[in-house]
Structure 1
Amino acid sequence: MIVLLDNGHGGLINGKYQTPGKRKDWGDKGIIYEGEFNRAIVNGIIQELTLLKISYVNIAPEYRDVRLETRVKRANQYPASKSFYLSVHSNAGGGSGSEFYTSPGDTKSDKIATIFGETYKQEFPDRRLRTDFSDGDLDKEQRFFVLSKTKMPAVLTESFFMDNLEEFENILNTREGRSKIIKYHLDSILKVKSQLF
């Protein structure tokens, strides 16, 4: 199994954020840039996968904001039957908790998203899991470009809300919170490997 890791959006280059929007400035409490957060989580996952000798590819290692078409083109070079695509994000728009997206339809992606959702609840039992059971499973379905254009199963994770002050202060902007987010991603990957590959 090859894990194709996509840290959504751009990062910081010489202190300048590379993606318009996708940030929340809480004044003297701090500022969160989604692209920086995504990279921190993906880098933590990479460290653990390296120690466990599990194959992975960082689809967008650059700090600039790599185009979605480029991300998908890079991913589609890998065998669909032996890989899955994991796009890591944090949410915004008013809300709380975490959610998991796949493309529409009943696919292997749904099974992977269910593993992520269940593992998230084990790591964050007191936090909201935002679900849509209208098609019989917990993931939400959207035609996001990276989900609908990749050849392999693909899941997009949205871990908590940048514009929720409580989640920012207690999870997203803390070492412990980020470590737990990395852990539920890693534990999910290990379950996906043992159950589906």
Structure 2
Amino acid sequence: MKRSMLQRSATEIPEREWPATFEYLASNLRSSMPIPQALAALAERGSDEMKSIFRHVRRDLALGMPLEAATFILNESHHGERLRHILLLGREVGVDHLPELLLISARFIRRDIEVKEEVKVRQGWVINGARLGLIAPWAILLLLMTRASTRAAMFTTAGGLVIAGGAGACLLAAWWMKRASQIPGISR
């Protein structure tokens, strides 16, 4: 039960905290700290979710669990999984280049976050433009309906078909806009 609560919190760690975690770990490793101690030091850094994850890792390492098992909880987060694989790779091939690899990963994560935020902003512009495009014809129709001749034309069978066709096209466009605006990995 406790493990599932921790796993949920691993996925709730804000993405912006991961680069600092990678950098802090790289700093610890550069100061010749062993991987288990460097991970244990992370139990006192970052948000409460981040601390709880690394307290769990610290506890498992203190109990003598191997690094693979103690860091398994990191797999619940995309960046945590990346961190785990880098650490396991570093342990296999040597920790000499591990700090540089962690710093490079931190830069990639930061750049990824920047790109996602830019996409969200541009996506918002496009969606708002599309909404305006859906509303504009109906606003014009309302303005035209202030004239008696336009009202008379709209209340005929042909006028009703034009309005129904326009409404159907707007509903189809709204559905397509909603579907096209869903970008995997980027939530609005």
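Where is mean count of other Cβ atoms within 10 Å over residues 37-44 largest, in which of 1, 2? Please report the intermediate quantities before stating the final value.
Details: 1: 21.2; 2: 18.0.
Max of mean count of other Cβ atoms within 10 Å over residues 37-44: 1.
1.8 is what came out when distance in nm of label points 7 Å out along Cα→Cβ at positions 21 and 149 was calculated for one structure; which of 1, 2 is it? The correct label is 1.
Structures 1, 2 were compared on Cα Rg over 2.2 N^0.38 Å, and the highest value belongs to 2.
For FRET efficiency 1/(1 + (r/R0)^6) of positions 101 and 157 (r between Cβ atoms, R0 = 30 Å, to 0.05), the highest value in the series 1, 2 is held by structure 1. For distance in nm of label points 7 Å out along Cα→Cβ at positions 13 and 173, the highest value in the series 1, 2 is held by structure 2. For which of the structures 1, 2 does the calculation of helix-only ellipticity at 222 nm (-39500 (n - 2.57) for each DSSP H run of 4 or more, over all residues; to 500) return -25500? It was calculated from structure 2.
Which structure, out of 1, 2, was relative contact order in percent (Cα under 8 Å, 6 or more apart) calculated from, if the result is 27? Intermediate results must be reported in sequence, preceding the final value.
Details: 1: 27; 2: 21.
Going label by label, the one that fits is 1.
Once FRET efficiency 1/(1 + (r/R0)^6) of positions 69 and 165 (r between Cβ atoms, R0 = 41 Å, to 0.05) is calculated for every structure in 1, 2, which label goes with the largest value?
Numbers: 1: 0.70; 2: 0.05.
Going through 1, 2 one by one, FRET efficiency 1/(1 + (r/R0)^6) of positions 69 and 165 (r between Cβ atoms, R0 = 41 Å, to 0.05) peaks for structure 1.
For distance in nm of label points 7 Å out along Cα→Cβ at positions 77 and 117, the highest value in the series 1, 2 is held by structure 1.
Throughout, read-outs are computed from the coordinates displayed, never taken from laboratory work. As the structure is a computational prediction, the values presented were derived from the model and not from experiment. Cβ atoms are built from the backbone, for glycine too; each structure is taken alone.
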